[in-house]
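Undergrad: Scrolling down, you'll hit the structures one after another.
Throughout, read-outs are computed from the coordinates displayed, never taken from laboratory work. None of the values given here were measured: they were computed from a predicted structure. Cβ atoms are built from the backbone, for glycine too; each structure is taken alone.
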Structure I
């Protein structure tokens, strides 16, 4: 029978300090495709695993600008081409009257872009993740801390990675199957 393909190697730790130390060691060792799981936020852990900023704010800005421009073009075309109404001799292209709708459309499109961008960049919805195959992982939301080095890492070798994680004083080290 063929050995199943593995997602990575996962180590379990007793406290947040051990996890943070192991994450820093793994990153210093050259591992780049790793993730940490903790029941609470740990200051410095994101930086330790190499997490960098996101492009989501730029995406939201672009969405907001697009919403603003689309609202202006929609209102301009309605007021000047589709249904021009002369109210008190004012010009058809009276942009101050467009401000509330342009603002609301800017906020609406930016918010929709933020939600869809966040879902897309996080790969959500993801009802199943391979780390759920580890029977000890259920304690990650209660009182245990985990570090997983993924098999797609260029430096990954199942045996060498498991030995490395053992050296970081992990409580247990196990392979995570797909």
Structure II
């Protein structure tokens, strides 16, 4: 597992549109279906990455808390399932139920959505404002597996609090770090 940092898409970028199958509801879900006029969080996750496994409890806590404030959340898995079958749609559905994801968990088979978002790792977090402009991209917080640093979600929480209050998000944003997205070889 090679530690990979996120690419840090330019702030202000308009959220790339998508329509992908949701492994939880078995329906196609588009950005327009899930977007919020307050804030929308797009996360690139997968089932097997130890960095995602580490942050899952805080992702679930944070999503439940901020959904009550009108924030929308969606997770996308873009890994090559021919090499990582544990990240396939059937396993995603089981994983989402086991972890208790309170949001859609979409399967990006073509990997086009990951490329559109310039996603590089799992987990990778993007916060878009009510106009779907990128206000934050980067890490959940400073915690990593075996770091001894507790999970707080403080970086993502601070970004969401700023967006919800109509304040600018700090420009000092730290990349997320985790497993690289498992790209298909063509």
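Undergrad: For distance in nm of label points 7 Å out along Cα→Cβ at positions 38 and 70, which structure out of I, II has the highest calculated value?
TA: I
Undergrad: For the read-out distance in nm of label points 7 Å out along Cα→Cβ at positions 22 and 150, a value of 3.3 was computed from one structure; give its label from I, II.
TA: Corresponding structure: II.
Undergrad: Given a value of 12.0, 38 for Rg and Dmax of the Cα atoms in Å, for residues 118-165 alone, calculated from one of I, II, which structure does it belong to?
TA: Corresponding structure: II.
Undergrad: Let me ask something additional. Taking 21, 13, 9 as the value of semi-axes √(5λ) of the Cα gyration tensor in Å, for residues 6-45 alone derived from one of the structures shown (I, II), identify that structure.
TA: The value was obtained from structure II.
Undergrad: Between structures I, II, where is mean count of other Cβ atoms within 10 Å over residues 78-85 highest?
TA: Sorting by mean count of other Cβ atoms within 10 Å over residues 78-85 in descending order puts II first.
Undergrad: Moving on. Hey, relative contact order in percent (Cα under 8 Å, 6 or more apart) derived from one of I, II reads 34; which structure?
TA: Here the read-out was taken from II.
Undergrad: Still on this structure, please answer the following. Looking at structures I, II, which one was mean count of other Cβ atoms within 10 Å over residues 54-61 calculated from, given that it came out as 19.1?
TA: So the calculation was done on II.
Undergrad: Looking at structures I, II, which one was Cα extents along the principal axes in Å calculated from, given that it came out as 43, 38, 32?
TA: II
Undergrad: Then there's this: Given a computed value of -8000 for helix-only ellipticity at 222 nm (-39500 (n - 2.57) for each DSSP H run of 4 or more, over all residues; to 500), which structure among I, II does it belong to?
TA: Derived from II, not from the others.
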